[in-house]
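Novice: Quick heads-up: structures coming right below.
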Structure 1
Amino acid sequence: MFNLVRALRVSGEGALTPKGLLEREWLVTNGLGGYASGTISGIPTRRYHGLLIAALEAPLGRSLMLAQVSERLCLANGSYVSLGFNELTGDDLIARTGTGHLVEFQLEAGLPVWRYEADGVTLEKRLWMPHLQNTAILTFRLLAGAEPIRLYLRPLIHMRSHDGSVSEPHPLPYRVSASDEHYEVAAAQTYPPLRMLLHGPGRSFVLGAETTQQVRYALEAARGYDSVGDLWSPGYFRVDLKLDDPVALVVSTEPWEIIEAMTPDEALRAERTRRGRLILGAQSRNADGVAGELVLAADQFLITPSGRVQDTARAYAAGEEIRTVIAGYHWFTDWGRDTMISLEGLTLATGRRAEAGFILRTFAYYIRDGLIPNFFPDGRTKGLYHTADATLWFFHAIDRYVATTGDVETLNLLLPKLVDIVEHHLVGTRFGIGVDPHDGLLKQGQEGYQLTWMDAKVGEWVVTPRRGKAVEINALWYNALRLLEGWLRDFRGEESAAPLAKHAERAYRAFNERFWYAAGGYLYDVVDGEHGDDSACRPNQIFAISLEHPVLDRLRWGAVLEMVREELLTPVGLRSLSPRHPDYKARYFGDLRARDAAYHQGTVWAWLIGPFIDAWLKIHPDDCEGARRLLEGFIPHLNEGCIGSISEIFDAEMPYTDRGCIAQAWSVAEVLRSWVKTMPMSE
């Protein structure tokens, strides 16, 4: 139906280098927060690489259940061929053997496919996860080669939190049980059993426990974490391969009746059908291109949080469904700020309007003291509220939702909560968040907390505290006041709206008096900060133009946009600090302290391209073509990092190496939203 294929050659002209095989990664998700991920080579380089990371109920959270599978072929001449991960573990494998037998990797509608060739044999491997199941399915299809050929599959296990150290002790003893070709591996601790089922002719399982020792995870070493650990195996499967007769290994934590509800072939058809519906629902004019790929990338972040059972029961009782957004893979959970910024791109630009409503109503339930949660820690059911901007982004997300859907019923339902939020901000709420009665601007800050989106913290060191009156916080505050003013006028009349109008007018006057940095021709990043007014040139000032209700005087839009373009714009987003600043860091690398020191001190953030394009089109409303050119740098990136997705951050200077999370919700959302917004009618 849709020709969404992204192919990467491993041999021949334009082929990836051995290093490229280790640097490029793939990701498959299950709609619960669980996932499978690895390098194209099959060699794990991160603690998060595995074939089944299950999203389990609290307090377990996302857990690595199956790390890898060692794959070997016994050919008709009696020789053995290893396809990928085997006893030569670590990044030295490719250095010793080159690219091995892998000749091509591709994504078909977002799902990974490997093709191997060895001694006249051509083999295809696929991996996918049935939607809303903690299940992964690996299939192998013989495309060419003389029979008989036998495939040996050895599952390699380390049951632990997906965020746990690779050197963490195994939850021994593992117990293996079998019944009618149903195999289970259970740990001594509280993990559910890993269930395994092989489909194919001549299949059998040979019990023979082995430990693969000293597996080295290269990226963990580079990031300053434990990087060597062991994997345990209960034995191996063997199965005959026949031409065009696929065999499948199913691994799961689901009950057997769910595992066997569909054959692997039926499960693959169902997943392909689901993905086709996503493309159709998005009504993209370019379904076979970048827009279609980004629609499927967006799907990876929209989840039903399986671990919060009580919340799910409450939602179902009210006739609702619980939805949230994973901020980034591999290590982020659902963050309020990221969710609200991403909502338009992930749901409204993809035609998933009902899910947008679920997300907004889900987060509304968690409002406490005028704040929505900053994030929900993995394996926990209660949110943390240390954020000054997520709640203000909530107003923005509601505005975009109502403008797209016309769902005034949801707006009316949420209106009392929005009034309560503003009232809490006017009198002051947690973490020093509150309006300064002297000028009507919103201040924030508490010792030891990082409350804005520039939230890096190492131990007790808050890298960019930005305590005081931050520029984007006040742009968002003014926007929220104006939005609520309009909504109250529509629902309750002028008398209810008038106080909001006065607060907004006061904030507008104070903002334009206080934030204009005349010597530089742009906006202060923070005023009334711990050390006075901060004139660092940062991208936060762009929100004074880009939001629905811009707080900056129109006469100054051009100067601010030009300064941001000149100092901060790159092909893959905006720098977080001008290169002229003494704290500027050109690269994001090293251990945690070194990385976080650079996180918001120059590092490029992809998501910021969205508000920059919004501001650009406000000043140049007829220049969609020029705005589209600002997105062209993301097209080659779809072949880098996480294939088919967009990374969290990039180095601040050429070659703009991708860093951080390999797939980030607001990066995908803002590029997709901007791509659709700037799409020529002919596409």
Structure 2
Amino acid sequence: MNDTRYDILFEPVQIGPVTAPNRFYAVPHATGHGWNQPHGAIALRAMKAEGGWGTVAVQITEIAADTDMANHPMERIWDDSDVPRHEAQVAMIKHHGSLAAIELGHGGMRCRNITTGVPVIGPSALPVLRPEVPLQARAMTLSDIAAFRASHKAAATRAKRAGYDILYVYAAHDISLLSNFLSIRTNQRADEYGGSFENRLRLLREVLQDTLEVADGRCAVALRFSVAEPEAKYGLRHDGEGRDVVTALADIPDLWDVNISGWSQDSASARFTEEGYQLPYTDFVKSVTDKPVVGVGRFTSPDTMVALVKQKRLDLIGAARPSIADPFLPNKIKNGNIDQIRECIGCNVCVSMDSYGLAIRCTQNPTISEEWRSQWHPEAPAISTGSQSHLIIGAGPAGLECALQLMRAGHKVTIADQRSQVGGRVTLESTLPGLQSWSRVKDYRLHQLSAASEVNLYLESAMTVDLVEEFDADTVVVATGASWRKDGVGSTNFDPIDFGSTAVITPDDVMTGQFNNAPTATPTATIVATNIVVYDDDHFYMGSAIAEALAMKAHNVTYITPLPTIATWTDNTLDQPAIVKRLQKLGVTLLPNTHLGADGSFTNALTGQAIEFSDDTVIALVGARTSNDTLYRELQTRGTMKQLHHAGDCLVPGIIQASVYSGHATARMILSSDSPAKRREQVSLGF
């Protein structure tokens, strides 16, 4: 049933010479597949088109060999040999009635050109914008600038021939040669392309005009532009030169796609930002231009989307991460199925995969990047081999996802959990500072399951081997999670440590409230803080989140990690700078490069100096976890189960995304005995 409250979101929008069928705009984002894995990328974007996104855009597409992004798997349109791949992509997107857009880009001083061997180029002779990469950019001559314009124009011509409806000019995220020319930090030229604002803007204006010439009224031209760089010392400001750029170019592009820069700002996680966090920076654009504007901000609420359009803040609702979490978000709103939307939780697992050069994954949507490889559809259950009864032990992310897929296939499902709350680790972890949105992993699945008559959920129901046998299910799935270890074993230490009389706690103790001895503050009370060392040998979010939680309870907290950086993996989720700032603000002492010894002591690895703490110090260990698989092993030994599986952290401890994926994969394996083999992208030897 169509919900008329949201009709405005399904109005067509004129974008230059083309018309978007609705206001849902899947903005460019990396998929991790790149130019050499086209099937995966095409299927992923085609799924968004099928799900109702009126416009589906392709990520940064390298225009030439001098913009090689090396380990970041981008698209390419270097020459005519790339065109057939893009033609196939356009055909799949348009098959579902969507417009197809392509983001043509040159990475400028973010390039490495390691595989092509040509020099990195930029407006000035400076090191590349990755301090850890030992490369410098060569200052472009006027003939280099002319060659760049020609290569961009040639790429636009090829994109037009491939059938794209919208051609992007890219000047965003500090990952663009055009951004480099705009910035006073990277543009130190003294000619007509440097110095004054008009001179620094010249190249962007010229490339826009070149692209409009190529489009020739048959394609729309979009400008993707970061109107502000909030964390950059010499960055653009939305009330300064960022606004000046929009004012100067207001009516040149057919569409403004606006955001903030750098990438860590544009794709900030939910731990540190709320829905719509970019609006204070981008709101002004609609007042400056009459052209349609698309913006992003991890929008998941249909009511917020309607308000943004009615308030004339945006014309099109842009989304990257929400379109990954639920490719069918538009159709669910259109059909009145809002309660079935898988909301993005802003965990940035998708971002981390791209940072690592891999096909993206999603905590909420386990089918992402599996559309072609495994032929998984986010809204279609696996083909069932017949109705069965299933017992799932554990109502955490793996158990709930497994149950949901079995239920959708028409099977009878019983879930038993010894705890008094549903959700397992996501329920516990969502109580930590900034991680509240993670409860959506539980909420979405529980809501779907609670509406099904063929699903029974029993809490405070500890299962034994005898009880499982008595239940006599066709399939038993054990998804009983994992527990944090107290013996010091972690990523850099595989040998258990004897801590003697020192008090040791784990994240489980903190999250379950078993360690919460901070006194209640009153206007006259003196808070006596407990000294706590959080030792992070896990290196993702948990160590910093536990340190933050304990510091907020008035404990004196020292964060120690054996690696050179704080919460190392969060560099890939773009959280690391914000984590460091938050911990510093809370007064947490940060000691990287500090190792835990076999005797429980701490030593700085660079200086060899021992770190001394008082005798009453409590050590919070964040290292490895142990699977809670005792019941599974006992059932396996008994050997009386018709089908027995284990999933999620019970199978192997991992991140929440891996647990959801495991639960999903287990269900599909149960349902389809003839599941197709995983496809592999193969490079054709076409010589």
Structure 3
Amino acid sequence: MTTHERYAKLCKEVNFHNYRYHVLDTPVISDLEFDRLAAELRQIEADYPDWITPDSPTQRAGASPAEKFEKVRHPRPILSLANAFGAGDARAWYERIRKLDDRVEKAGFVVEPKIDGLSVVLHYRDGVFVQGATRGDGEIGEDITTNLRTIKAIPLRVPVSSEQSSVFSDQSLKGSPLFSGTQPPKANVKSPPYFVVRGEAFITVKEFEKLNKKLEEAGEKTYLNPRNTAAGSLRQLDPSITASRPLTLLVYQVVYSEGGDVPTNQWELLEWLMALGFPVTDAARRFPDLESAIAYTETWATRRDELPYEADGMVIKIDDLRLAADLGFVGKDPRGAIAFKFPAREVTTQLQEIRVNVGRTGVLTPYAVLEPVEIGGVVVERATLHNFDYIAEKDIRPGDRVLVKRAGEVIPYIIGPVAEVRTGAEKPYAPPAACPACGQPVEHFEGEVAWYCVNAACPAQLVRNVEHFVSIGAMDITGLGIKIVEKLIETGAVKDVADIYTLKREDILEAVTKKDRKTKSEPPGKIADNLLAAIEISRQQPLNRLIAALGIRGVGEVSAADLSRAFPSLDLLALASAEDLQMIEGIGPNIAGAIVDWFSRKRNRSVLEKLRAAGVWPTSVGTAPAPSGGPLAGMTFVVTGTLAGFSREGVKEFIESHGGKVTDSVSRNTSYLMLGEAPGSKLEKAKALGVKIIGENELRMLCGK
């Protein structure tokens, strides 16, 4: 492909994506991907300026407005900004404008968030809001006045004379960072007879989550992100729909004015707008030099989640608006400001395949294999899909183009598919009927999100099974870490948990590596001897510890103790029916079914016989009584969805260690439903029964943490 052919192709692609983003509000690529296409296009035009035509995407600020609204010509162009993808780009921008005007060296700067919303233009005449429009293509927008009137953050009237006082008092203005200097707030300002301001309409992250939840409960289509939500809500022909959406706005620019005095620097302009009653960001700051502005901007790259709205960067502006205007433009980009972009956290890429992991308790967890894509400086090839219900609810299909998000250090996850670009070859995904690791049939219990492999000899579960078996809350075998376990399994010395008790000294010596030694001088023989001693001591563990160690789904330390008191030997427990088990407080039908199923498996019975033969067959109950006190005493919990700070077993152990009970089924006796991300049908049942719903923070607060 020649350079000119590549240029023509880029023009076509950028125009297409502009149209998807600005007109249809359904982008099919991420901002990062679009920025890269646009940057490549600008570079070609810089090398071949004769190729530039008036209809080049670089000569426009957006795309043509949709046909369903009346068109509005803006009094001045509503422009976009050039991007900086790091401190080096920002300094290069500064050097370019410094060479154009000496005043830049003495200029101050204002930094404001670059909100990911919908840019709107508001007209005021004689203090009254008379018209509002979208940005459109930068020259002509869409008249959405009626819809904008529904946003309560937009003042319908502002002061027009000194006799009219502002909506704010002197005292109320002093709380803003904008008024932290020595100058007193301008509480009695007046607006020009006619002026036009620009702002960003958006929905906060918190309100976005509430809205999506409401739409989901009503069986309606949910939105992928807050930006799409805001854009779709504002561009409704029925204003009542817009009024039902939690839209808000922040204003940051005066586009045009006739008569009256308007501040001539950005910081004072923000003060002036706020004093008139316009909402203004409280994250804006003024700095005497570029380096200070860059330093402040970079702090937000790591704490952007502290902002109540989505922001994809910060805007660095020259404070002197007259200087900024004199610097002019490059194409359609004003030279007096630059958008310092954060590393992208949401991108689109191809979902190549859906695979399944098998956890220690046999839970099957789907994950996505992606076409590699960079998110926030990290190349991502895998993303979580939470559970099979989540895949079905979002209609995520192999082959889809999907929107992937990575926030902070959280594991990347798929938000949803970009269904608009499907080819028809993508087919709905069905959960596997057999375990992908061992081929045994999987089970799914009604009312639960998870699917399970209940084969105790499943190779995918074996490492985690052994790790759990030797843990402190189970058989407590000190020194048998996961690295040694993996090596023992790899050499064939351990094929199930019972094989731990037939290990020989040479088996352990073969498995011990240098990393397993506490010091370089520690001989492998000492490690082996200590481990064999710990294994020998564990033979004396009481029955409740062994029951907990078996890894039966839903059976933690507390319920294991309850079971050992009711059935004082594994022989008796193995003979118990589901009805017998449900007589024990905290054992519901699902856990009872899991226990009966575990003991019915031939492979599991073989493991028990090997334990009996090895002399690991306690019939005594541990001396430690079941917790009767603690902050959660008397409370029953049910857990649903994926938790950020706990594993499923971890949260059960946490609740039980504080005196609470964890059961699998929601009933009128349930005290709290512990809610994670992508919950299942338990949530609806809890709502129907009026069960209180809490998150991780509320759980810790109940425990006084």
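Each reported figure results from applying straightforward, stated rules to the coordinates on display, with no laboratory input. Just so it is clear, the model here is predicted, and its values are computed rather than measured. Cβ atoms are built from the backbone, for glycine too; each structure is taken alone.
Novice: Here distance in nm of label points 7 Å out along Cα→Cβ at positions 135 and 423 has been calculated and equals 4.4, so which of 1, 2, 3 was it run on? Let's see the in-between values first.
Specialist: On the way: 1: 5.0; 2: 4.4; 3: 3.3.
It traces back to 2.
Novice: So distance in nm of label points 7 Å out along Cα→Cβ at positions 7 and 663, computed for just one structure, reads 7.3; which one of 1, 2, 3 is that?
Specialist: Numbers: 1: 2.2; 2: 3.9; 3: 7.3.
Checking each candidate, the match is 3.
Novice: Could I ask something else about it? Quick check: 3.1 is what I get for distance in nm of label points 7 Å out along Cα→Cβ at positions 223 and 471, calculated from one of 1, 2, 3. Which structure matches?
Specialist: Values: 1: 3.1; 2: 6.1; 3: 4.0.
Attributed to the structure labelled 1.
Novice: Taking distance in nm of label points 7 Å out along Cα→Cβ at positions 111 and 279 from the coordinates of each of 1, 2, 3, which one would give 3.9? Show your work: numbers first, answer last.
Specialist: Numbers: 1: 1.3; 2: 3.9; 3: 2.4.
This figure was derived from 2.
Novice: Quick one: semi-axes √(5λ) of the Cα gyration tensor in Å, for residues 159-566 alone came out at 48, 26, 21 when computed from one of 1, 2, 3, so which one is it?
Specialist: On the way: 1: 48, 26, 21; 2: 45, 31, 19; 3: 59, 27, 21.
The structure behind it is 1.
Novice: One of 1, 2, 3 was used to compute Rg/Rh (Cα atoms, Kirkwood Rh), for residues 495-614 alone, and the answer was 0.97. Which one was it? Intermediate values should be presented prior to the final figure.
Specialist: Numbers: 1: 1.03; 2: 0.97; 3: 1.09.
Source structure for this number: 2.
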